[in-house]
Structure I
Amino acid sequence: MLEDQINSLYEKNPEDYTHQDMEIFQRFKIALNSGSARAAQPDAESPVGWTVNTWVKRGILVGFRMGQTVDMSDQGSRFSFFDKSTYPLKDLSISSSVRLVPGGSSIRDGCFLGNSVTCMPPMYINVGAYVDEGSMVDSHALVGSCAQIGKHCHVSAAAQIGGVLEPIGALPVIIEDNVLIGGNCGVYEGTIVKKRAVLGAGVILTRSTPVYDVVQGVVHRALDSQPLVIPEGAVVVAGSRPITTTGVGKDWDLSLYTPVVVKYRDEKTDTRIQLEDFLR
């Protein structure tokens, strides 16, 4: 079984890797590219709706251990790069049903791209990522290693979706279906953004970031081993909170950044973001 073989390779001394071990890794990478192996998957029995596949993360790390730094530059090309031999650029063709616009974008081999994914230059998708059908990764956006992007999402210009490859037991960042990630957003440290949520431009989400929900009157936080979860349909914008403790912060009327849920998605919200459908 591939899972058992990958776990064995993870425990093996890299100096002892053989040609047969490389063949196992190549089968693993095929599974990553097809989406049959993914770093996290939906799990109805999990409190957050997702579970991490530790063995997949181990397999990705095995690839880095196996690889040697080689010249991957296209012959005669002015674009040169030197990287691990196990992770060249992903081989795409017209039959892949992915629209990759020219202009400096890179997609690392070992990630899944669903049908009708659109990639606007320059952007980057790392190994282990899963980008489902109909989603758009816009200019200067990053989809990190092991990040999970659902169907019909828009990762807007300059947005950063962290990956969380290590620690191997930690959930990666998960963006569920029909989510809009606004420009210059940053989503890190295993945060889960539920279906149909909208992150306004400049929103930053991490484990240490409380999110104030003025609609429901609650504060969303990461607790113990549980990630920060943005509720389904939440519309989050960048806000601020005044420093109220005694000291110069209060004396100077300073405020700290905080994300705020200001509403939940409705027909008006849907109409404002409908333009994205014409870009795909």
Structure II
Amino acid sequence: MPELPEVETVRRGLALRLSGRRIIGAELRRPDLRRPFPPGLARRLEGARIGDLRRRGKYILIELDDDGLLLLHLGMSGRITAGGNNTPDEKHDHVVLRLDDGTVVRFNDPRRFGLVDYLPRGTEGAHPLLAGMGPEPLGPDFDGAYLAKALAGKLTPIKSALLDQKIVAGLGNIYVCEALYRARLSPRRLAATVTGTRAARLAQAIRGVLDEAIEAGGSSLRDYVQANGELGYFQDRWAVYGREGEKCPACNCKEGVRRITQAGRSTFYCARWQR
């Protein structure tokens, strides 16, 4: 599933093509994705002028006119691209928007785990998918002090705690593995023990890996592409994720990168480097 860097990369790419434009045609080629589209969605979209594009966690929010908001989630296999009107249709282009300058926006989702919803502007904080979400890890409210407070008393592994969207928004499996490696913290460590300098080091590592991944256009796995259709390349910089059995980049341990399963998901780390 695309994580924060991939979603932020898509948001930035879409903003360059969509902001200030008007939707002159909206085509929904099926009644649903993960859930049914809101009634009358195509009618609401047609004629709407697009304002700012924002991100909350792994969700993209597109402002429409003065009071509307389009909520998008890429799911497991979704991609959103903006190109010219001569771009050929693909099999799984389920939502197609045509803009007044000839740009065509396509939401392609082979597995249909993505989501499109419409809500009144100003109500997003109460939306079931956004309510209770933790701070943005690249925002001013996220630092070591916040992280230590949020993790206090939690007897789950730090890896699992960081995947909880109520603690911090937008993190997923790839970037949690990479951030823990940079912070030299074992994914098995109890979350409650991440305090003081450990928490500060981890918060800094999270910010660092996310910033670098966004600069690289995200990590392209399977279906993910940027809004212009190009691949991201941060996967070439992974230190541990997906590198089971390879040499640890930071030490000369014999075993190298390990893979374990935590809460049904693969975790990659170096047992000697990370404590």
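Taking volume of the Cα convex hull per residue in Å³, for residues 154-249 alone from the coordinates of each of I, II, which one would give 107? The read-out was computed on structure II.
Source structure of the calculated read-out (mean projected area of the Cα convex hull in nm², 14.6) within I, II: II. When relative contact order in percent (Cα under 8 Å, 6 or more apart) is computed for each of I, II, which one produces 19? Derived from II, not from the others. So distance in nm of label points 7 Å out along Cα→Cβ at positions 18 and 82, computed for just one structure, reads 0.7; which one of I, II is that? Value 0.7 for distance in nm of label points 7 Å out along Cα→Cβ at positions 18 and 82 corresponds to II out of I, II.
Throughout, read-outs are computed from the coordinates displayed, never taken from laboratory work. Fair warning: this is a prediction, and the values are worked out from it, not measured in the lab. Cβ atoms are built from the backbone, for glycine too; each structure is taken alone.
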